[in-house]
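So, here's a batch of structures to check.
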Structure 1
Amino acid sequence: MAFCDYDRACCCLGQFAGDELTELESDVTELESLRLDLASYFCEDEKTFQLDDCIRLFSTFFDSFIRASQVGVTKHRTAHTAHT
């Protein structure tokens, strides 16, 4: 009886792992398609374009933009309070 339960559990685990692997493969295929679309959009070489570099670039840009915006707001408030 215990062997039958073990066999059934292994079968279920195998089916679950297979389903997850199929989903992962689909996600990787979609991600690769998006990578190629971005490379084309930014006129980059599809062979060398890396998503992590692109994400890092935009992250750095937006971090710098937010910091600059905060500095601008602070300067504006300081100038405004100095004139009142």
Structure 2
Amino acid sequence: MNNDMKATVGRSVHYYGEGNAPDEPFSGPYAATVVAVGPEPKEDEAQTVDLAVFFSGRQTHEKTAVPQSEEPTKHHWCWPPRA
């Protein structure tokens, strides 16, 4: 996993959820804020975090133990692209 950036409480990340159609592998990105950080991962394991995910329509959902991914992946979080 990318060790350049560290997940900390309050950081903004992207969350990818269920696809809206059978041929859609995932949906998102959705804005999310890290609300808790899981234990330090072992080598080759993903960092897990708890997220507050902001969906359209003012809906916020909490997701727990969400693993990190380098690429957009269903039920994972990743860093937003750099501007």
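Derivation of every value follows stated rules applied to the coordinates shown; laboratory data play no part. Computed from a predicted structure; not experimentally measured. Cβ atoms are built from the backbone, for glycine too; each structure is taken alone.
Tabulated data
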{"item": "Structure from which 1.6 was derived, distance in nm of label points 7 Å out along Cα→Cβ at positions 13 and 61, options 1, 2", "result": "2"}
{"item": "Test item: percent of Cα pairs over 21 Å apart calculated as 24, pick one of 1, 2", "result": "2"}
{"item": "Which of 1, 2 yields 1.00 [FRET efficiency 1/(1 + (r/R0)^6) of positions 29 and 69 (r between Cβ atoms, R0 = 35 Å, to 0.05), calculated]", "result": "2"}
{"item": "Which of 1, 2 yields 0 [helix-only ellipticity at 222 nm (-39500 (n - 2.57) for each DSSP H run of 4 or more, over all residues; to 500), calculated]", "result": "2"}
